[in-house]
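Participant: Next come the structures, one after another.
Just so it is clear, none of the values below were taken in a lab; they were calculated from the coordinates. All of these numbers come straight from a predicted model, not from anything done at the bench. Cβ atoms are built from the backbone, for glycine too; each structure is taken alone.
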Structure 1
């Protein structure tokens with residue numbers, strides 16, 4: 001719902017149709033979301049959770065700005081004044097919707113051609129720099145959680161990308177070290193170290 005409310009709030013600020021901008025933000029979010037969940041043509045729940053709140057915010061802002069740009073250029077269908085406002089409003093969003101969703105579809109297709117998608121790029125651009133921080137990750141997590149709460153965003157949910165983007169590779173590295181040496185003691189005797197973290201709620 002983040003893309004909807006972000007797009008709606010920005011469109012309201014720009015004095016254009018907020019409902020149309022919000023709905024187009026949701027449609028754009030779903031357009032760039034991969035439809036591959038365990039071999040089925042479906043959206044994986046991992047792309048709809050708190051880990052993607054940042055990509056949802058970005059899409060909401062971009063779509064609302066694009067919608068405002070198109071509407072202010074009068075690239076809309078105008079109906080006579082005798083037509084009810086609700087019908088006229090829905091027709092005025094057709095051309096902006098077609099343009100915005102076409103652009104998002106082309107972006108999604110282009111990224112899929114290279115074996116990635118929008119959400120993964122945003123996830124990697126956040127998790128890779130944080131993973132290289134090493135022990136500073138805990139401090140960054142605490143600071144960003146509080147900072148996001150200050151702006152009214154559920155900090156722990158928004159930073160859930162850390163779990164999949166940083167903690168999962170560390171856990172897999174721990175597993176590979178364990179399977180290579182057969183026991184924790186043997187790995188430690190060989191000079192290997194394990195990644196340890198504690199989750200406190």
Structure 2
């Protein structure tokens with residue numbers, strides 16, 4: 001199975017029917033004309049819909065003779081709705097929550113830092129639990145992994161941006177306070193010229 005496009009993947013499962021004990025001289029498998037494959041309507045797979053069936057022959061010739069074989073490949077398409085509700089929509093909401101920090105007042109530092117930090121922690125917990133319990137375990141990256149990595153990176157960059165802007169605001173406010181103290185502590189001299197005529 002290839003989960004590269006998970007949860008938008010299609011899986012193909014093959015079924016082979018062949019004779020190992022009897023050669024083609026004894027047993028010959030032939031597909032029935034017309035409706036070769038029939039699927040019971042009362043069978044339901046929760047996560048998949050069967051989209052097509054491809055039939056064919058897979059006869060094998062060995063040193064002991066020729067053996068007949070029938071093959072059918074079933075193609076199943078995954079229903080992505082559950083993963084959309086459990087992974088994509090929450091991650092979009094958390095990214096939007098981190099964006100909310102961009103529109104808060106520059107004086108409310110706690111909110112500006114806390115919103116992306118909470119979004120980052122919740123997103124990390126969400127991704128960890130989904131990868132541990134809900135998603136197939138693979139040694140390669142799936143589409144949902146790329147999506148969640150993008151969202152985590154985006155929220156982390158918002159957090160870095162908020163931290164950097166808060167630091168710059170504090171430094172500039174501190175510099176302004178020092179400058180205003182310096183100018184208020186310096187005695188002011190007034191040079192006035194009086195012309196009498």
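Participant: Taking distance in nm of label points 7 Å out along Cα→Cβ at positions 59 and 83 as the criterion, which structure among 1, 2 has the greatest value? Please list the in-between numbers first.
Facilitator: Details: 1: 2.8; 2: 4.1.
The maximum falls on structure 2.
Participant: Given that distance in nm of label points 7 Å out along Cα→Cβ at positions 3 and 35, derived from a single structure, equals 1.3, which label among 1, 2 identifies that structure? List each step's numbers first, then the result.
Facilitator: Details: 1: 1.3; 2: 3.7.
That value comes from structure 1.
Participant: Let me ask another. Taking helix-only ellipticity at 222 nm (-39500 (n - 2.57) for each DSSP H run of 4 or more, over all residues; to 500) from the coordinates of each of 1, 2, which one would give -13500?
Facilitator: Numbers: 1: -20000; 2: -13500.
Of the structures listed, the value fits 2.
Participant: Another question about this same structure. In terms of FRET efficiency 1/(1 + (r/R0)^6) of positions 99 and 147 (r between Cβ atoms, R0 = 30 Å, to 0.05), which of structures 1, 2 is highest? The partial results should precede the final answer.
Facilitator: On the way: 1: 0.30; 2: 0.95.
Looking at the calculated values, the largest one is 2.
Participant: Out of 1, 2, choose the structure whose coordinates give Cα extents along the principal axes in Å equal to 137, 40, 37 when calculated.
Facilitator: Here the read-out was taken from 2.
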